[in-house]
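The data blocks that follow each hold one structure.
Just so it is clear, none of the values below were taken in a lab; they were calculated from the coordinates. These numbers come from a predicted model, not from an experiment. Cβ atoms are built from the backbone, for glycine too; each structure is taken alone.
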Structure P
């Protein structure tokens, strides 16, 4: 008789935890202004191109992106550096898995051809080695270039959505707390960018964001 009772209590306990899990909401959800404030304005030798005085944004994403993702906020930036080099870097902060998406879908939707892709570990000063996705893309007759993206989850960085989803699920299930994660995406804006150059800027961008946000995004 004792064993069935224990089993019933265990089932009810799990049901209660799951019920609370699916009802989780982030109290005092940060604003997009907070995400902008947390974002960097300088990355190594690269300086931000601001859309207005005092802004940390170079341009604003289309409204359809906000409706689809419902993010905490998006910071879209363009950085100019030495020898005519420049980069487009985007931070998406979200408190729900639906706020993040595989950038390869966006590349294809924007007319980019994906020539190759690989998972890799990127060495950063702030987090040690982090998982990233490197994609070689081309558009029309243009020279191929490299793009990098990664997701900062509750416990570590991820190069794909499935592992990020598991990280979110188990963290929120066990802690009963919401988490504000971050997606980073970097694309060079100059011809002939090497993989090593793009990787260095990406590592510097992650480190600069960690410094400007105190590790919050």
Structure Q
């Protein structure tokens, strides 16, 4: 049974009754199990929001260091545009020793507030050359703007790493799909990259 069939089976057989168990699965060490639980909760959408918000607040009050599950729940709630968690997020940073959590938390603040100050913070990770830079490259796509197009275009031109260039191209496609008015802007500042992305944009729009 493939992943999509498994998700549909859980939804059909259990429905919202599965939510508490799915949240518990986010604590599993096996990454595939966690990702499957995230996928199912994502598909459930707003039906899972109240459960997730309750779990978020509970875990936040526990103040546990490096709570990875809390990051998963944060991302799910941010995708549901749950603005109730905004006041908690900046305080969460103090609870993580793994620096990779920082751009993830800032990304969700950016997603929920659309405040460019969080975009500027993410840009500070851009010359890091580590996994944090990769997270930041994907995170800045939450504000489709000329500034983001400029950053991604410059990164594409200065990078010689094929996998990083592929990630930049994926991020650029997401930005352009988020605001089609940016397509002629990219054509103007980087016609070569624009031409390379043309097929992807046409087939995803």
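So here's what we get for this one:
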quantity	calculated
Structure (P, Q) behind the derived value -22000 of helix-only ellipticity at 222 nm (-39500 (n - 2.57) for each DSSP H run of 4 or more, over all residues; to 500)	Q
Structure (P, Q) behind the derived value 1.2 of distance in nm of label points 7 Å out along Cα→Cβ at positions 33 and 57	P
Which entry (P, Q) yields the derived value 9.8, 26 for Rg and Dmax of the Cα atoms in Å, for residues 121-168 alone	Q
Among P, Q, structure where Rg/Rh (Cα atoms, Kirkwood Rh) as derived comes to 1.05	P
Among P, Q, structure where FRET efficiency 1/(1 + (r/R0)^6) of positions 49 and 161 (r between Cβ atoms, R0 = 41 Å, to 0.05) as derived comes to 0.60	Q
Relative contact order in percent (Cα under 8 Å, 6 or more apart) from the coordinates reads 12; which among P, Q	Q
Among P, Q, which structure scores highest (criterion: distance in nm of label points 7 Å out along Cα→Cβ at positions 65 and 81)	Q
